[in-house]
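Peer 1: Please go over the structures that come below.
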Structure I
Amino acid sequence: MSACEEDGVDVGDLVEVRVTFANKAGDLVDPSNVQFRYYEEGGSEVTKSYGSDDEVEKESLGVFLLKLTIPSSYAGKWVRYRGEGTGTVIAAAKGKFYVLEEF
């Protein structure tokens, strides 16, 4: 499942938020630090970092994933996220997805 699902995602789905980092020449590079921040409407922000949290994985050079299993508390809400890289390359990408009601 990808976070770019236009029709929304279901409770229990595994959403993969993918962020790609490249330098000015367009070559893929790994930032020194990668973190993802996300929150659902009305909720508090959660931060997950590569190397510290199992939910963040390195897929390949310059490509990192946040794997998020959608809890029932997110039903009927928008989830906003931001992937950030710092250090050797400074960049960020953000987006959102909607979690469908269970029934």
Structure II
Amino acid sequence: MDAKQAKKTLEEKKNQLEKQLKESNEFPQIGYSDDDNALEVEQFQESVGLQRNIKSLLKAVNKALKKIDEGTYGMCEVCKEKIESGRLKAFPEAILCASHAAEKAKR
């Protein structure tokens, strides 16, 4: 994936994540009974975990966009070699080659 195509893909992903984050911040008032309050708390807890995941993905997307601007997109941050094209196609915000990503996952 070339940088121009990656930038377009990443910007679309960024917009989608920002929309999801905004939507996850909206909490409807379900009611006033104890059961309603319990349901609201449960939904809030689920939303907090979702927001954490979205923020993490958004951070990775922003980092990849910055790398495009700096001219270092597609280079592994550890070994400085090119990240596999298939990996970038599947995961355009990747900052590690497959072998270093696997090492990191083992830790």
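Quick note: the coordinates plus some simple rules give every number you see, no bench work behind them. Predicted model, so just to flag it, every value in this text is computed and none were measured.
Peer 1: So P(r) over Cα pairs in 10 Å bins from 0, in percent, computed for just one structure, reads 16, 47, 27, 9, 1; which one of I, II is that?
Peer 2: Checking each candidate, the match is I.
Peer 1: Further question: Quick one: helix-only ellipticity at 222 nm (-39500 (n - 2.57) for each DSSP H run of 4 or more, over all residues; to 500) came out at 0 when computed from one of I, II, so which one is it?
Peer 2: Of the structures listed, the value fits I.
Peer 1: Here is a further query. Figure out for me which of the structures I, II the number 27 belongs to, where relative contact order in percent (Cα under 8 Å, 6 or more apart) was derived from the coordinates.
Peer 2: The structure behind it is II.
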